[in-house]
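Have a look at these structures, which come just after this line.
Bear in mind these aren't lab numbers, they're just calculated from the coordinates by the rules spelled out. Note that the structure is a prediction, hence the values are computed from the model and not measured. Cβ atoms are built from the backbone, for glycine too; each structure is taken alone.
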Structure P
């Protein structure tokens, strides 16, 4: 082979390598975030199975969000707004449970063939397979926080309790929780069907659904959960949300105000610091759900 021919072969090989390499690197998988932040007032409405002309679905995490695949057990964490005399479509899923928490207004919960009044600060647990919807028989807007969670594979599900319980947050007593600072008081709303401490003990995927009341300077000390994901929604007040930490173990702190929502993957550092002003109060609604570890999927 002549020198000119050998040069041409080497040149072609180099051009092929240069042309292919960018494509190879472009196929590298995207690294998933460790935590997510959303500010609810700025989020846009999208269409889902809960949507109708009078039921407007605003995703926060999960279904409809740009990072919808990141939550492993939480399928949706969203706000549904029902206009005057409107209703959301009836939905059900045999392998998914739901929690409704009324944020605003008074409506009607439909579960199966029965109906139940439900108003601001009321919450309910809806078992897998339960047909349910929210209707608004008033002239005022209704807003409900809708949480959906997948049942882990292989978990047996008992027949749902009938009828579903509708509980008012206002009727529950505040309490401290062992292992947590006394500067935050809890109301324990929904827990596992094997438990007894929560207002409703019927869940399969939910580890805890709870409400926190932070005193001035109060904190939910930074911590993490090895087999659970968690969501915090700041209902009112201001403070600093803890999300993640560095190699030195110092937590990452981010200014937080009412309407801020944070999703935390398993093993992500999570916590909250309230302001220290004498009249500072902050309330957080939170849900924690068990996730499968990779070894569990083998």
Structure Q
């Protein structure tokens, strides 16, 4: 038996393959036109689909499971099992946003001012629902791409995906509302989820993926500390759990091992050194299984 797993082709492709590698799965794509990557797990068969259509293939049972944004599950109104929320995106480790934006020079400050106006987006169904909930009869039309430039062609507003807002600012657009937020989802076909072997395999994959994501902004820190300084050193260290303290061959010294946020390292190491820590080693992490 094999598990058929969908890998998103497009903007999520590179970050997905990188997270899988950290989780212990090497995915190899033979060429840019290949839709069947190799994976170093004999129990998994991978196929690539665009994130926009992934949930439909999972719902129809063409594949057992796949990775896509929750935005596209909503857009397709797909009846699938959302098994895990995997917070990673193209550029960052935080949710992405679909935002309602207008030209900087526009007098529009909210959705209500777009009554009868044209709005372009790739996320048509979600956007129509957004305006319907606000009882605003806007004219929402599908955009085939380059949505940011549509306001220069007679479109009054756009709904576009953004992580940082840089592209919108570069095109002289101003965000006036957030239509929805989206994270990367691991979704499963309902029949496949009832299969005990497939469920067990999926649970194992998700555990490793979550461990890889949790380790993304973390590092390990080891150091030797004289017992007389241990209280001061432990008072400096933040940790996911309490730091591990182990005895050394010299019973006057201990080894301290902990996991901290990578952004805190440059601030903490000088303080730890001053507090008496020696032999400080920083090392990268692939996975943190909580």
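Of the structures P, Q, report the one carrying the highest value of mean count of other Cβ atoms within 10 Å over residues 227-234. Walk me through the intermediate numbers first.
Details: P: 21.8; Q: 14.8.
Top value of mean count of other Cβ atoms within 10 Å over residues 227-234 goes to structure P.
With Kirkwood radius over Cα pairs in Å as the yardstick, tell me which of P, Q scores highest.
Values: P: 21.1; Q: 22.0.
For this comparison of Kirkwood radius over Cα pairs in Å, the top structure is Q.
To which of P, Q does the computed value 19 (relative contact order in percent (Cα under 8 Å, 6 or more apart)) belong? Corresponding structure: Q.
Can you spot which of P, Q the value -8000 was calculated from, given it is helix-only ellipticity at 222 nm (-39500 (n - 2.57) for each DSSP H run of 4 or more, over all residues; to 500)? Derived from Q, not from the others. Of the structures labelled P, Q, one was used to calculate mean projected area of the Cα convex hull in nm², for residues 131-234 alone, giving 14.6. Name it. The read-out was computed on structure Q. Structures P, Q were shown, and distance in nm of label points 7 Å out along Cα→Cβ at positions 203 and 251 at 2.0 was computed from P.
Given that FRET efficiency 1/(1 + (r/R0)^6) of positions 75 and 219 (r between Cβ atoms, R0 = 30 Å, to 0.05), derived from a single structure, equals 0.50, which label among P, Q identifies that structure?
On the way: P: 0.50; Q: 0.20.
Corresponding structure: P.
Given a value of 15.0 for mean count of other Cβ atoms within 10 Å over residues 43-50, calculated from one of P, Q, which structure does it belong to? Going label by label, the one that fits is P. The value 19.4 for mean count of other Cβ atoms within 10 Å over residues 139-146 was derived from one model only; which of P, Q is it? Label of the source structure: P.
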